[in-house]
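Undergrad: In structure tokens below, several structures.
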Structure P
Amino acid sequence: MPDGVRLAARIWMPESAEDAPVPAILEYIPYRKRDGTVTRDTMTHSYYAGHGYAGVRVDIRGSGDSEGVLHDEYSQQELDDGLEILRWLERQPWCNGRCGIMGISWGGFNGLQLASLQPPQLDAVVTICSTDDRYADDVHYMGGCLLGDNLSWAATMLGYMTLPPDPQIVGDRWESMWMQRLEAAESWLVPWLRHQTRDKYWEHGSVCEDYSKIRTPVMAVSGWADPYTNSVFRLVRDLPPDVPRMGLVGPWAHKYPHIGVPGPAIGFLQETLRWWDRHLKDDETNGIDDESTLRLYMQDSMPPSTGYEHRPGRWIAEPRWPSPNIEDVDYPLTTGYPTMAMRADGRPANSVESEPRNRIEFSSPVTLGYFGGKWCGESAPPDLPDDQREEDGGAVLFQSPRLEQQIEIVGAPVVHLELDSDQPVAMIAARLCEVLPDGRVTRLTYGLLNLTHRNSHATAEPLERGRRYSVAVRMNDLAQTIPPGHRVRLALSTSYWPQVWLPPARATLGIETSRSHLSLPIRSPEAPSPSVTFPPVEAAAPTKSETIEATERSWKVIRDIGAGRSELQVRKGRGRQYWRDIDLERSSRGVERYTVDHDAINTASGEVHWEHFLARGPWKPHIKTKTRLTCDEQNFYLHVDIDAFLNNQRVFCRTREYQMPRHGI
């Protein structure tokens, strides 16, 4: 880099590239190419090398085997380095100067961000499970509510960024590089909690601030079990009209589609090759230009489960977004029967509410949400929502009659409410569910709104007691069939812990049903049905580890009725593995605990522990981190421990504590 820092890269290329230069495809992430993402990297980049591209996997500054320090996500330094990497690639004798960027999650984010800077070397982007909006649609805040995954993710990255580089790559400098990382390590939860509203901090890296800056063709991809579906629809809708774009949403969680779970996985690498060939090699004959702009997997009805191997359904295609095949249909909410004014054929029913009986007051238990699964599903059961009957007793419910005809919902449901609150700070969670004939309830999608953000995420505006407000709660996009014999249910609650941090005081909301309705995007049964097919999965042979000890994955809800306390305990990690080709053993174990006393909302606490071990012969570094977040009515309190060991001797230890005021959260 221009400042002398060296970044570590692994490159796959055709044997003939030195004589016949090829385009380069960059993946630029912090997850340790040597012992972290090596399995999927070899599957993907070896495959691209076998089809006429150079696959380039770079560790971000301060991660893996790269020098420097990683201070935060998507920093200006990270983007500046990314631009320099593209310039470096352009100068290599095996590269013809044309580059693409691909990546999932972090690599999908910075791919879009780099595209918005318009580097001349960049000719195409494939962004998977990413977002265009870092505040409103990422792991930190949703609808202005503080997500529990904010804590989880900060704790996860604290462990990643305090691991040492590999001496086989960096030599004797490994220890000084490790100490530099440890001395610089801070919990990223600190800046994330100091910016509780949408400000310049979050606008940086949010390409939705100005879509016109993106002039590069973009393929945007996600899955229904992943939280990053909404950005696919926005990118398809909002990129400049002359910029080629393609949207693809399957049934998958936070995984590449060729290894996607829930299945069916698809031949995604072949699909991306068509995209690369079109935009990096100017091949106009492979048919990618003839594909529909948006291809979606329409999911069939399934009973609730915390983990699916396969989701039945079919692929559909839309020519553009918004689609001419979809109409927003409004269903009034009522205090009569049915409480959702929907006919058995799916059409709206007439509803006449009398003023004296159209008000519903409710206040949910603070434990509502323990069965809501993880915000970011990673195909690591049991992390998907369980049977929603566990939650619905603490919510107010609006429900259709049994359907006599199938309906298809494609897009983002929105619930429009007129409400009031007895507290200045309150939230509302909206869950759209399917009630099966046997009574089981599957959550289809959900949305959140911090009611102090009802007008804007830029400012928190306290609620006035007794004053009515009109608000709209947008839920995540979906594509779902609901068959005859099933019911549609809308569940509203004033809490959704621990997916969302609890408000500072327990609120009671009042809803005026005569002025409230649910809007569902209904796809016409006469919509055209162009054929959508994908080839079977192909990939290069992966580099695999040997399992020494399997990963423990568990989610346990523990309710101490006598003490009046509940806890969600999550155990996860990588288990213990041996990478024979580099003679390295690695293990990672994490435990998360989210606890609250039933009658004391400000006893909410989250605590995340991570342990990471590396070993090669006598070299045995070991990291232990603890991140604990608590609160009272006015403040958040953060406690962070870092302990580092080498060969069972402690070489670094630090504890830091922070107090940060709450601003309408």
Structure Q
Amino acid sequence: RGLETGFPELQAPGPPIPALPVESICFPRHKEVDVSIIIPVFNQFQYTHACLASLQTVEEPVPLEVIVVDDCSTDQTANLVPRINGVVYLRNTTNSGFIVSCNRGAEEARGKYLVFLNNDTIVTKGWLMALVNTFAEEPKVGIVGSKLIYPDGRLQEAGGIIWRDASGWNYGKFDDPKKPEYNYLREVDYCSAAALMIPRLLFQKLGGFDTRYAPAYYEDTDLAFKVRKDGYKVLYQPLSEVIHYEGATGGTDASAGTKKHQEVNRLTFAENWERELAERPDNGDLTFLHQPPTDRKNILVIDHYVPMWDRDSGSLRMFQILKLLRQLGHRVTFIPDNLADIPPYTGDLQKRGIEVYHHPYIKRVRDYLAAHGSEFDVVLLSRCDFARKHIFDVRLHMPQSRIIFDTVDLNFLREHREAELTGDTETRRKALEKERWEHELIEKADETWVVSSVEQQLLQKEWPDASIQVVSNIVDIPGSSTPFALRRDWLFIGSFLHPPNIDAVLFFVEKIYPLVSERLRDAKFYIVGDKAPPEIVALSNERIVVTGLQRDVRQFFDSVKLSVAPLRFGAGVKGKINQSMAFGVPVVATTLAAEGMELTDREDVLLADEPEDFARALIELYESDELWNRLSENGVKKTMALYSVEAARQRLSYLLSEEHIGSSPAAQDEFAKYADWQVSLGTSA
């Protein structure tokens, strides 16, 4: 419900204007509900009206019930709330206070989850699903609370802090609610019961809100401490935003009304939780907010932009790495080199506990490194161009940090192969330049990550003493749900911002497709991918379908017989092959496309380089039930072993462990070593 913090009070805004008239509010009745929203009320009907109207307006896609517990209101509440269709209306026999009303609502609730919601709130779009999804995606969660915002747009609370003397602070109060530090999922001491979700069975197990704190204040804090003692986490979810007219019901004067119980209940809470409070920081000491959990690290990751995980393989890999680092318990901060906040992708990181710094909250990466560099143990610099841009400033401002250069794929290898294929002298010049840059980065970093054993062996020959580690692609593995007999057609998938994909599709349509189209005349070829250039779009006809970006590709993989990867140049591990195999869809690929993936021809994949051989393999796979099933089953098994989330979790856990880091070459922290190199780089930004 919000604890007194010592800040000057805001001028109380007028009551909200309901978005709908009372007679238009209607909540459907469900036989079974996932969420029970419990709203305790005492008078202030206009606030209750506006709250209920907002609940209907946002239309959350989850079966729910709304329970209003009336604590003997003397205004219009008793007359009007029962007339609202679908609301479960309960009225106390005596005025009993917030805690008793909440507990009574919980006793009547049917949902798997309870949401306690003050009546002086206005919910926003997505608020409820953000809470529900947190329970689905995070392990051992006991409570999830919303971001509370004042009606004038200022932040009211981004999770609660309890100091050693049991006094509380609403973190971020009166600040800008869009600041990065308030916008990522994280553990907190408590969440205000103004907007709080908890599993119903856990609430019952813990005895509900403790009536020793009646009529109100510290009941939510006490519940959070009980939840944590029982082995569960208390989380703040910023993507759930709720506007809260703080004090509309309980008031703001600490010496009068319900608010006067705040100091009395603080003393009760301090006595009950004396041992736990001894480990809390002194008032105002916020250093703990920047510290990682015990035996974990603060990790900064810099990449070209926020990973748009459904658009290209490199972004999906980075998205998975970031998620896993955080799941392993590390405190993770991400900065996109372009400083752009790109919805919904920024939120996809934030709601999973990854702090994202972007414009306008930082103007230059260098400025952030200068201000916060001392906080980090590890820096992951992704992609050659951007690692090169920032590594000097990282060494300058973060000499204590371990620097990891993540190649994503070896750019110089891909560009050398393109130059060999095209004979273009400018491409050859760029390849040599990129080779020099990547070699310099390998020498300056403490460790280099590559995606395949082929690239690891190539670099290890040049630097036998360097730490060159494989962190490959990472994919979820849904497997196959459609049998061979019900499938038809084939596809190519890949972002067309990547030049090898453009070349591969043009090569396939010009050289291979004519050799199969007559035999498979009823089959369609789907070209799936973002940013298709005019020459790709021009291929479209009745049998060749250029789909553009598809955020949900499952519909394609659940229906096609196979996918093709006719790449003629490139490097790294191909996400298109990982993705297809993860869906149990066999792949026909060139040997270069399958390079470094440890795939066996005719067991995991079909390999062919010449157009006639590629066409023959495609037709055989398209028509052979036995071959298709063998490749489908083996592909899923191989992907599970090498490219699954669990395989990557074990790999990253080891690479960030003291066991590994302690055995690696020591980090170089002498600034002078890099002065000459900075001149060769030019001005970094």
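Undergrad: Among the shown structures P, Q, from which was the value 1.29 of Cα Rg over 2.2 N^0.38 Å, for residues 173-412 alone calculated?
TA: Of the options listed, only P reproduces it.
Undergrad: Taking mean projected area of the Cα convex hull in nm² as the quantity of interest, name the structure among P, Q where it is greatest.
TA: Largest calculated value belongs to Q.
Undergrad: Starting from the value 2.7: which structure in P, Q was distance in nm of label points 7 Å out along Cα→Cβ at positions 229 and 349 calculated from?
TA: Values: P: 2.7; Q: 3.9.
The read-out comes from structure P.
Undergrad: Oh, and also: Assuming -10000 is helix-only ellipticity at 222 nm (-39500 (n - 2.57) for each DSSP H run of 4 or more, over all residues; to 500) as calculated from a single structure, say which of P, Q it is. The partial results should precede the final answer.
TA: Details: P: -4500; Q: -10000.
For helix-only ellipticity at 222 nm (-39500 (n - 2.57) for each DSSP H run of 4 or more, over all residues; to 500), the value -10000 is produced by structure Q.
Undergrad: A value of 4.0 was derived for distance in nm of label points 7 Å out along Cα→Cβ at positions 373 and 589; which structure in P, Q was it taken from?
TA: Working through the options, I get structure Q.
Undergrad: Now for a different question. Any idea which of P, Q comes out highest on distance in nm of label points 7 Å out along Cα→Cβ at positions 285 and 301?
TA: Structure P gives the largest value of distance in nm of label points 7 Å out along Cα→Cβ at positions 285 and 301 among P, Q.
Laboratory data are not the source of any read-out in this text; all were calculated from the coordinates shown. Fair warning: this is a prediction, and the values are worked out from it, not measured in the lab. Cβ atoms are built from the backbone, for glycine too; each structure is taken alone.
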